[in-house]
Structure 1
Amino acid sequence: MAQIKTEKQYDKAVERIEDLLQIVGNHTPKDDKYFVELDLLSDLVAEYEEQYHPVSRPTLPEIIRLRMAELGISQKKLAGILQVSPSRISEYLSGKSEPTLKVARRLSAELGIDADIILG
């Protein structure tokens, strides 16, 4: 198979990869037939996914929500951490406004979100 062309082929390839992952381990030689098959199928699946199932970058509101969930903090608590009003947090999370540079620095420092992600 030189290329995955259909969703059915993709599903079968993913299913086979899952089977191979049960056989191939960290210590499997690179010339093992199952290792080679897994490597080839993984590349084909990756190519298909890039074309038909691309993963988009998360938005800043999505990243903030995720970080809040990971840290177990509420909007009210985040407002206190960032020294802004709870309504401002709501605006950030809805995408209605973006944080100022000062708040962006606090987001980075206090929530551990990379500054490059915050600044786009």
Structure 2
Amino acid sequence: MAINKNHLFEELNGIKCAIVEAGTSMERVEFLKPLLEGNGYTVVIAESAPPKVAPPVVKEGEEPPPPPPPAPVKYTIGVTDVTFNPTNAIFGRLLRTRSGHVVTLAYWYQRDSQSKDEVPYFNQPR
């Protein structure tokens, strides 16, 4: 059980992991996995459970509505180091890109294609 919502961990594919992000797309997985592995973390990817949908209420004499389309597949990204916290790693300047730059918040959220670590995060555009 996590101490707070900023440090979540659970079992993914039978391995205890600190949760980096949950409910992400495959494109996001393809960005974060090499970034985290390049920083020495063992990454575990698992499909997230589909969202729960309440069954539609059907009154007598009405036809049931057609079933909703299937939800897109989402993934949960975790690392085997249960002490990992993404917020601490970013603001503590603990993660590096392949080119050796410090990972910034804008780079983490893919707002910038290059990490501009010479500019403080509070001066970067949002």
Structure 3
Amino acid sequence: MKLKIYEYKNCNTCRNALKFLDRSKIEYEKVAIREKPPTKSELKKMLSFVKDTKRLFNTSGKDYKALNLKEKLPALNVEEQIDLLSRNGNLVKRPFLLSENFGLTGFNESEWKKSLA
């Protein structure tokens, strides 16, 4: 199973997720989310797993607040939301872990253990 994790080096949650993967001896490809956001196809794949576009957004981030997305997001269709996320890695919920069979946003250790078992 090939895992790709999009992360931000200054994010404590991302660091905790990476430590968990390392402790669990799980191989992964690490990608800097701010420099190289997930592609539209990766975002659509993640959406197929999480089922709600809101789970793709970093709702506590500065960019989300600066763009007033809490108000604007409901008026955007899925394609517009995916396009926005693919152009700004700061808007993407992190860590963003994607494999062929599942995807996870944020880090919840018990959820990750279950998905990675």
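None of the figures in this text is laboratory data; all of them are computed from the coordinates on show. These figures come from a predicted structure and were not determined experimentally. Cβ atoms are built from the backbone, for glycine too; each structure is taken alone.
To which of 1, 2, 3 does the computed value 17 (relative contact order in percent (Cα under 8 Å, 6 or more apart)) belong? It must be structure 1, since only it matches. When mean count of other Cβ atoms within 10 Å over residues 29-36 is computed for each of 1, 2, 3, the one that comes out at 11.4 is 1.
A value of 7.8 was computed for mean count of other Cβ atoms within 10 Å over residues 61-68; which of 1, 2, 3 is the source structure? Of the structures listed, the value fits 2.
One of 1, 2, 3 was used to compute P(r) over Cα pairs in 5 Å bins from 0, in percent, and the answer was 2, 9, 17, 18, 16, 12, 8, 6, 4, 4, 2, 2, 1, 0. Which one was it? Going through each structure in turn, the value belongs to 2.
Can you say which of 1, 2, 3 returns -11500 when helix-only ellipticity at 222 nm (-39500 (n - 2.57) for each DSSP H run of 4 or more, over all residues; to 500) is computed? Among 1, 2, 3, the structure yielding -11500 for helix-only ellipticity at 222 nm (-39500 (n - 2.57) for each DSSP H run of 4 or more, over all residues; to 500) is 3.
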